1. On distance in nm of label points 7 Å out along Cα→Cβ at positions 52 and 132, which of the structures labelled 1, 2 is highest?
2. Please compute distance in nm of label points 7 Å out along Cα→Cβ at positions 28 and 124 for structures 1, 2 and give me the label with the greatest value.
3. Between 1, 2, which one scores greatest on mean count of other Cβ atoms within 10 Å over residues 100-107?
4. To which of 1, 2 does the computed value 3.6 (mean projected area of the Cα convex hull in nm², for residues 20-75 alone) belong?
5. Can you tell which of 1, 2 yields 16.6, 53 when Rg and Dmax of the Cα atoms in Å is derived from it?
6. For which of 1, 2 does relative contact order in percent (Cα under 8 Å, 6 or more apart), calculated from the coordinates, equal 34?
Structure 1
Amino acid sequence: MKQVAIINKRRILYQRHDDVLNWASEFPGSNWLLLTIVAGKSKMILDDIAQKAIDRSVCYGCCVGLQGELLHDFFDENIAARTVGIENNFLPDFEIMTTWHDNVDDALWFSIFTAAHDTEHITTVVCLDASVSEIESSLTESIVKMQAGWIPD
């Protein structure tokens with residue numbers, strides 16, 4: 001996992017999703033938001049992303065990209081199944097917030113400046129790149145502009 005910046009007192013980290021590597025091994029264990037840029041992934045992978053984030057006590061899941069709404073649904077389905085005991089998996093003792101967005105820059109800005117949780121103080125934003133083509137450079141460019149005060153349209 002690579003630290004890209006610190007903005008609004010939040011560490012911004014980047015991680016490329018990989019079907020082979022243990023991409024979730026460095027996820028924080030508390031006070032973090034997962035921004036997932038997702039396109040072209042199987043439903044099994046989307047479910048895996050949601051489960052691994054919940055297992056690591058994510059407090060906010062922001063989803064964007066062609067499959068952003070679908071990943072959002074996987075988050076909510078996993079949370080519901082764990083809440084009612086259908087799945088006997090870990091669930092944090094706080095409510096996990098979820099959103100989906102149509103635009104990567106809007107989702108990034110929301111994750112850094114607007115997203116807030118009732119009980120957890122978000123200190124880290126993990127940008128998980130699960131897109132078809134790697135977007136690290138364009139994401140980094142947007143972050144640099146945001147550090148200078150830029151707000152997406």
Structure 2
Amino acid sequence: MQDLRDESKIWIYQAERALSETEISLITPLFRSFCENWTAHNNQLKASFEIIQNQFIVLAVDESLNTASGCSIDKSVAFLKSISEQLGISLFERMKMAYLKNETLSTIHYNDIQKAFEDGLINEETPFYNNNVQSLGEYRNSFLSPLKNHWLYSKISR
């Protein structure tokens with residue numbers, strides 16, 4: 001993804017559990033092929049992907065050449081659904097928030113964040129992943145940031 005511009009559009013999919021090295025070896029060539037053949041209205045998209053922490057799949061498109069259309073985005077979602085089915089895991093669970101606790105990736109349900117904050121399990125400095133970043137530049141700069149800088153922080157009553 002190094003050759004893509006900061007303005008590139010991204011989508012982040014969080015697996016419900018860490019992927020094994022075998023699973024990553026299985027899906028990496030599938031993603032490579034998908035990115036190399038991904039088109040919008042028969043125009044090649046400049047796309048790339050990466051798998052982070054064995055749990056996040058990041059798909060990026062540099063739209064300076066060709067824009068990802070609704071149909072091409074639908075193709076990517078269908079592709080991710082097929083990967084999800086192959087692996088027998090969900091890549092579309094949006095209510096689990098990922099964070100680092102003692103350098104280990106952990107997850108918490110969105111509805112449990114207030115209580116975890118009140119109980120001291122997480123605090124303002126706890127690093128949270130932001131799967132809602134929209135551009136590669138945002139991803140590079142703020143995918144992982146302290147809770148106090150995350151959109152979730154506004155949901156916590158202090």
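1. On the way: 1: 2.2; 2: 1.6.
Structure 1 comes out on top.
2. Working: 1: 0.6; 2: 4.1.
Largest value of distance in nm of label points 7 Å out along Cα→Cβ at positions 28 and 124: 2.
3. Details: 1: 18.1; 2: 11.6.
If we compare mean count of other Cβ atoms within 10 Å over residues 100-107 over 1, 2, the biggest value is for 1.
4. Numbers: 1: 3.6; 2: 3.9.
The read-out was computed on structure 1.
5. Details: 1: 14.4, 47; 2: 16.6, 53.
The structure behind it is 2.
6. On the way: 1: 34; 2: 26.
The correct label is 1.
We did not get these values from a lab; they are worked out from the coordinates using the rules stated. For clarity, every value in this text was computed on a predicted model and none was experimentally measured. Cβ atoms are built from the backbone, for glycine too; each structure is taken alone.
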